[in-house]
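Student: Below you'll find a set of structures to go through.
Rule-based calculations on the coordinates, nothing more; no lab input. Since the structure is predicted, the reported quantities are computational estimates derived from the model, not experimental observations. Cβ atoms are built from the backbone, for glycine too; each structure is taken alone.
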Structure 1
Amino acid sequence: MIKKIGILTSGGDAPGMNAAIMSVARCAAYNGIQLLGIKRGYNGLLGLSDNPDDDIQMLDIETVLDIADQRGTFLRTARCDEFKKPEVQRQCADNLRKLDVDALVVIGGDGSFQGAMHLCELGMPCVGIPGTIDNDLGFTESTLGYDTAVNVCVEAVRSIRATSRSHDRPAVVQVMGRNAGDIAMRTAMATGAEMVVVPEMEWDVDDYAKRLNELIAKGNTRATLVIGEHCFHRMKEFDWRKFLNDHGKTIYPGEAITSERLASILKRKCGGIEARATVIGYTQRGAQATAYDSAFAFEAGHLAVQLLNRGVTNQAIGMRHGRVFSMPFADALSMKKPFNRELYDLINTL
């Protein structure tokens, strides 16, 4: 019988994490199970704070009643590189047992799930709820926070396109997405953006300059390029520093390329048209969860408690065909994220 469950949020914060915490708390209370909140991810299991109350907190309905609509994560979050060490994993598993925790719910992304799988191997039952705005887990159609992040970006790009039309200026808009271009792709499709750059694909500055020149020649002087934040390492070789220095913009050795500098390159390759850059940034993470993410969190939290109560552990929860399901961590983490090349080409062609 499960008597006490621990719960933590790990990695980058994502809208919907608080809704998932509340769902687990409600379902645990309904089943007569205590819930222990572990703060700042796996760091909380190591007792890294000066005050123990900053690491561990008992959660009840009264504590979490109003957190579902709060932004960020009530339990805080952090990355824990120490946890990658086997001896630290053993220490964390032992610490959970000392707290009389029977099982653990982990809300996070790939790295968080890897940690949960290691704890399972050490005899600590775990279930994972996917919480990452990047939507970069291959086993699930969606992750907590992804829908919210896309909606934030769509609203921002619509506003940017309005002023682009007013001033006849192309726009370069940078969105988040470390290794997956889902946010960039969905945002581009939803806003009618004419170009997109994603980390899955190698890209050439000259191709996008040519595309922009063609659009301008057709009368489209306010085209939008949506670019994922970590795409510059996939850019084909191009001495952009020399190009900008040769065309009147001073770049010093060691300076990195940015979306603003990409806009400067496009300006100089496209007849001097005023291209402007905007980085949407952490507003994607800190937004209030959409109805979709909140509903996903509700179902996922309920399923997590059900699984643990039935003795089904070592499971990653995901979304498939609009409903939650679960599968073993190892199987989930081995699945690669599919990339829709057809949609990518469509955005960059129409």
Structure 2
Amino acid sequence: MYKTSEYVSLAHPDKVADGIACFLLDRYLEQDPMTRYALEVMIKDNIVMLGGEITSKAQYSPEDIAAFVRVAVNQIGYTRAYQRFWGKENTICGDDIMVTQHIGQQSPDIARGVDGNGWGDQGIFWGMATNTPETGYMPKDHWLARKIGKHLYDSRYAGIDIKTQVTMQDDKIDEIVVAIPMNHRHFDTDIAAAVAFCCDGKRDYKLHINGTGKFLRHGPVGDCGVTGRKLAVDFYGGNCKIGGGAVFNKDGTKADLSLNLLARARALSYIQEHPDCPEVFCSISCRIGSPEILVAFYDGQNNEFLSYRECISPEEVINHFRLREPRFAQMCRNGLFT
């Protein structure tokens, strides 16, 4: 059976947008852990547009917010030195970012649901775990695509706007695809060696590097980045349904974030308690204004193992996953389930 997953680095335009949203959320949580936050980010060239709702005791001026955005982009790796190396025509620098802001406050209708110790929306959310402790109980194709992508990004073998894709046939690597900015100072052999390092020295797979043969213009110069467009990357690759919406632009009161984390945690607990089960899928559904959720577990053929209803408030989930702390930028960098 073939399974395929992809990964994109933090410097991919869509993840730059996620990273900006997380960096700004951390700044608000530092001053007010009770901040309510749902912010969309779009970045194209050196222009960033912010739009959404923030309700917080922390008060930042438009100039403060713009400065935070520039710091976030520089921390991702789009620095002046990086831009000089690649050229202004090929990539951006955080120092040059211009920011437009369209920010309001949370709807009182949504707030009423959360303030009443219930969920602020309806929705269905999915978690998954595989019986593979060596991959952190994540699907092997997704785990390896992420491992290769993070290694290339952290090692700075070439450019930082990286996409990787891994296809496995059963437990054997069949094909690996890498898209990474390269110029005349970089060579395919360097990337191939880095990929082999992540595969324990093995090279018995098809490897494709930069399918068009050229990749110079990259980051938000080559593509427009928007929050929430890499959900398969953030979750389980091609292995699981995706529930809810974007996760890296919201605070912990939002079910999109909290109940996706809970679904993964419940799936992980189930697989650890049932070592004969190769993989498990967990669905959680909720409704606005109520703490009641419906939890169900399935196998890979969608056969139900177990289901039950329980009451669990957003506050309980927030406390369990420490979602009042300013650690969202770290989560965006390291992965939602790590």
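Student: Where is distance in nm of label points 7 Å out along Cα→Cβ at positions 66 and 282 largest, in which of 1, 2? Could the numbers behind the result be given before it?
Tutor: Values: 1: 2.4; 2: 4.5.
If we compare distance in nm of label points 7 Å out along Cα→Cβ at positions 66 and 282 over 1, 2, the biggest value is for 2.
Student: Here FRET efficiency 1/(1 + (r/R0)^6) of positions 34 and 234 (r between Cβ atoms, R0 = 25 Å, to 0.05) was calculated and came to 0.00; which of the structures 1, 2 was it taken from?
Tutor: Answer for the origin of the read-out: 1.
Student: Match the computed value 1.9 of distance in nm of label points 7 Å out along Cα→Cβ at positions 10 and 98 to one of the structures 1, 2, and report its label. Intermediate values should be presented prior to the final figure.
Tutor: Details: 1: 1.9; 2: 2.8.
Going label by label, the one that fits is 1.
Student: Quick check for you: by distance in nm of label points 7 Å out along Cα→Cβ at positions 114 and 218, which of 1, 2 is greatest?
Tutor: Numbers: 1: 4.3; 2: 3.6.
Biggest value here belongs to 1.
Student: Next question, about the same structure. For Rg/Rh (Cα atoms, Kirkwood Rh), find whichever of 1, 2 sits highest and give me its label.
Tutor: Largest value of Rg/Rh (Cα atoms, Kirkwood Rh): 1.
Student: For FRET efficiency 1/(1 + (r/R0)^6) of positions 258 and 330 (r between Cβ atoms, R0 = 35 Å, to 0.05), which of the structures 1, 2 scores highest?
Tutor: Going through 1, 2 one by one, FRET efficiency 1/(1 + (r/R0)^6) of positions 258 and 330 (r between Cβ atoms, R0 = 35 Å, to 0.05) peaks for structure 2.
Student: Suppose you compute FRET efficiency 1/(1 + (r/R0)^6) of positions 130 and 202 (r between Cβ atoms, R0 = 30 Å, to 0.05) for every structure in 1, 2: which one lands on 0.90?
Tutor: 2
Student: Given -10500 as the derived value for helix-only ellipticity at 222 nm (-39500 (n - 2.57) for each DSSP H run of 4 or more, over all residues; to 500), which of the supplied structures 1, 2 does it correspond to?
Tutor: Traced to structure 2.
Student: Given a value of 23 for relative contact order in percent (Cα under 8 Å, 6 or more apart), calculated from one of 1, 2, which structure does it belong to?
Tutor: Working through the options, I get structure 1.
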